[in-house]
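Next come the structures, one after another.
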Structure P
Amino acid sequence: MAKIGVLIETKDGEVRKTSLGVLTAARQDPEGEVYALLLDPDAEGCRGLLKQYGADRIVAIQTPEAEIDSFPEGQAAALVSAVDHFQLDALLGSSGQTGRDLLARVASLNG
């Protein structure tokens, strides 16, 4: 069973529609387990919506070093830790500005 992580992008506490599309695509494997990875602490109220779009688990990622929403290096390191901790087989995200930047950083850290 594949474990797939999806980077959930938000704006003003609301989930971006592109993230919902990626979440739906990740759900295509009926045997797989989909993890929605949230970097925005204000998006906690979106749990029901993320479940509706196929998330099996919703993980709010936090880091003690700095405010995670303004520190891309910390965001990437926290995502790598989540990938390792949950033993995810893949990490998906949209190709928006945030996703493109963070997924590249995660790939370089995860080697």
Structure Q
Amino acid sequence: KLQNFNAGSWTRGNDGSYNYSKNGNTPMTFTIEGKGILLLFKSNSNGMGAVNVSANGKTNKVSSNLQWTWGGKDGDVGYYQPNSEKMEISISSADNGTFVLYGIAVIE
């Protein structure tokens, strides 16, 4: 469960799903209890960007510029650690590309 969710400057998509496209760069923030998060996102080789996923001060970069998905959905680990704990998560743009986020899963 994502607690204290704030979309920041991300905007909600028009397709009825929980998809967010970066608009500006105020981070999406929330709190979880777990070992990390997985991101489900749109990927393609043209115009797609990357995000920085920060958890308790540690940052990991996730890129959606992937050639083998042709605009489809892909997933990657946003952040992982071996022990479960309360984490403050922040997701912000890492470049000028587009990043469409379809879902977030908590790794318990």
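Computed values, structure above
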{"read-out": "Structure (P, Q) behind the derived value 22.4 of mean count of other Cβ atoms within 10 Å over residues 32-39", "value": "P"}
{"read-out": "Given -12000 for helix-only ellipticity at 222 nm (-39500 (n - 2.57) for each DSSP H run of 4 or more, over all residues; to 500), calculated: source structure among P, Q", "value": "P"}
{"read-out": "Relative contact order in percent (Cα under 8 Å, 6 or more apart) - highest-scoring structure of P, Q", "value": "Q"}
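Each value in this text was obtained by applying a stated rule to the coordinates, not by laboratory testing. Remember, it's a predicted structure, so these values are computed and weren't measured experimentally. Cβ atoms are built from the backbone, for glycine too; each structure is taken alone.
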